[in-house]
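Read-outs: derived from the displayed coordinates by stated rules, not from any lab. This one's a predicted model, so the numbers in the text were calculated from it and none came from an experiment. Cβ atoms are built from the backbone, for glycine too; each structure is taken alone.
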Structure I
Amino acid sequence: MSDNVEYAKILEIGRPPNIRKLFPHSQALLVSGKVIDRGLLAKGAAMTMAANGRSYFVVRGALQAAQRANAALIIEIARSEGGASAYCAVNYWNMARLVDGLCNELGITIPVAIHADHYGIKRESDLAMAKVEIPTIFDAGITSIAIDASHMPDDKNLLANLELNRYVPDWAGLETEVGEIKGTQGLSTVDDASFLIKGLNAHGISADWIALNNGTTHGIEASGQGIQVELTGEIHRALATYGISGAQHGTSGNSSDRLRAIARETNTTKANVATSLQMVSWGLEVNDYGNALLDSNGRFIKAKGEGVSEEMWEQMVAYADDNGWNGGGYKQLNLPFETRLLGQPLDIRERMAKRVEEFVYNMLVNVFSADGSADLAKEAILKAGSYDLGAKAQRIEDPADWTQEKIIERAATLDSDKGPEGDFDD
């Protein structure tokens, strides 16, 4: 079978129904998150990037890098970034269209999942809106979702996941989360992670990924030593029977050695990278793993001739100052400046995307070991003969042991420290 014939076959069988309906004539291989996970599992000791698409330039650069690396890729945006109260121009409802268009323009043939990250449920009253909104984002081309009710107590987290699962297509990638990402406070445990995964399993739900609080923070990681590899591995081993992979959140700023260890020593296949890509695209000085460097006044350092023009950077800094934004608060520049950045000269737009491409390529190949995973993901589609790769684990738990009443009783016995209250979404 020639490469062209094989790719045509993969396109025919590998794109889920919502993608085929939206883009009937497309040559882009937009797939379920399950496909990406299986490709990385097949390679082993590897994870791929879930590139946070805060801007056009990040998405373009990440796609080009993954094509060069022959790596399966995830493009994602979180609800806080691209939901109804978005601070980014890229959102749940236009992300698939952006990715599909760029894939066709650039000749991208690696499998790409479109992931709704951190679909946050912070209180029970959020469920009503979620039941309306989740179907709309799948209508718009989402192929994978993270139901994140980790802000709530363990029983309410599990019950929210169960209640919302009916609104997620069976073929879609599914991530769940235990323990808000709060650095070293409120760390996840084997018990609370097992409670969530076993409860889902009892109801016939096999999540593809679990995200933990394993020591990282969202945004700029100051120490570079956040991820607790041993804790992560311990939890993953305890959940091995349930076929769960790890989703590593708060990746930006963690040392390359620490990230290599996560890929090598745990069952992690998905690594979220957000803040680093934003900073790289703008042309800020970063260290080798993407943490933005600061000058003696605590200001970001702009690399001359990299990323946005010096004049545009001055405008961005002034805008941030006027709004009292600093550090991680610079993320809020994405929405007001996206069209201004798209209005820059071609050479500047190209160098923004190219800088992202070089950074992502290095991470995919030299840190995450994701190179070659695109072919393995395609093989998974061909082997299944479908866009739906099914569950990685069968039902093990008895549903009678996981009724609502028993879930509440079980949760009361957990010794679970959620850490301090506060906003940890950065």
Structure II
Amino acid sequence: MKTFGSIDRKMPALGESCLHTLMRYLGYQIELLKAKGGIHLSEHERVPTLRLLFLSDGVSYLNERQISPFYCFREALRRELGVVFHHVILNPTSLPSQRDLRGFDIIVPKLHYKMPPEDVSRIAIGIRKAASPRSRIIYFDGRDDLCIQFPELLVNSDLYVKRHVFRDRSMYLKRYVGSINLTDYVYRQHGSFALNGDEGMSEPIGVEDLPRIHCGMSFGMDDVMISLMERFQDVSLDVRREIDVICRANVPDNWMGYLRRPVMKVLDQLESSGLSVITPEKRVTQEQYYREMLGSKICVSPLGYGEVCYRDYEAVIFGCLLIKPVMSHAEVYPDIFRPYETYVPVAWDYSDLEEKINYYLQHEEERLNIANRAHAILKGCHQAGNFIRNVASMMDKTQYEYEATAT
């Protein structure tokens, strides 16, 4: 049993063998046995077992990480919420049958963003038809941006969980040039040529579907960030740091370059004035990158394919002051984007970046206080209790079916 349990706590490898798939299923059955009979919350109360099935296509390492915190807190999920999950790599050419989905209260599909829309539609409808009428379908969207790429998945799901969402849900009622709000911003600032021919228009979401959109867990809850925090949880924030500003963010030759070139222009000017600045001249090893972060006072994290990235949370873990374009439009968990409390916001055109960098380099106590609060908040989010509360809030929206299935 111990062997099966340890194996089952690892994320499925892309293209894993049939043996590993079988052992993963056996691990799931062992978890069910542990949960049999419910969990005693008091002398007269039980939490019935809630069986959850992840169906991911296994195409992208980063996309798969969205599921990883469930592995990190697997024992707490079973103990506190009665949640027991199984994880299967979905074969898009052979959809699961009714028999495959039988016995699961919640089914969580997860597809890669490059999948053709016609395949997405076929899979979404196929899973909905094969699932029990009592089962709930919760889609996990692992894309970087805030928008809904595949409305078909939203329509065919009971809940649509994104890493981060628009705080004002009415933003989903709008059309965006280039498919997301960031490409739309670039288009409005620089014209159609900036999108390099990618001028497709996104479709608005129906008002009736807005309640299905749910803010899940962002990159800060991925297992790589949880492990990194465990490794550097006692980092001293007030150590002598020789690097004034770090911004290892590449500037590609596409629409994203228009979001980042203004940053590099400001940082080049600051370096010319005598500040110690690191920008992406060449790729470095992960360990060197971590050493640079540990030695930096400020990390500037520009927008990219989405608003949020690992760099935001890495900066917080390593004790840097995070400076980032205004994030007031985004709902994110873990929430390290509280203006002047956990990060310093700047204008999207970076017109005030130089001023704010100089200010916080000259006011060390304020810089350290903000960095310290962000570090403490993120560390607290990595506690099992906070994760359980986050999952419980997601499950609350399926409570009716949960009770019906459990009886």
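Which one of I, II has FRET efficiency 1/(1 + (r/R0)^6) of positions 109 and 317 (r between Cβ atoms, R0 = 41 Å, to 0.05), as calculated from the coordinates, equal to 0.55? The value was obtained from structure I.
Calculated for structures I, II, distance in nm of label points 7 Å out along Cα→Cβ at positions 189 and 365 is largest in I. Each of I, II could give semi-axes √(5λ) of the Cα gyration tensor in Å, but the derived value 32, 26, 20 comes from I.
Between structures I, II, the greatest calculated value of relative contact order in percent (Cα under 8 Å, 6 or more apart) is seen in I.
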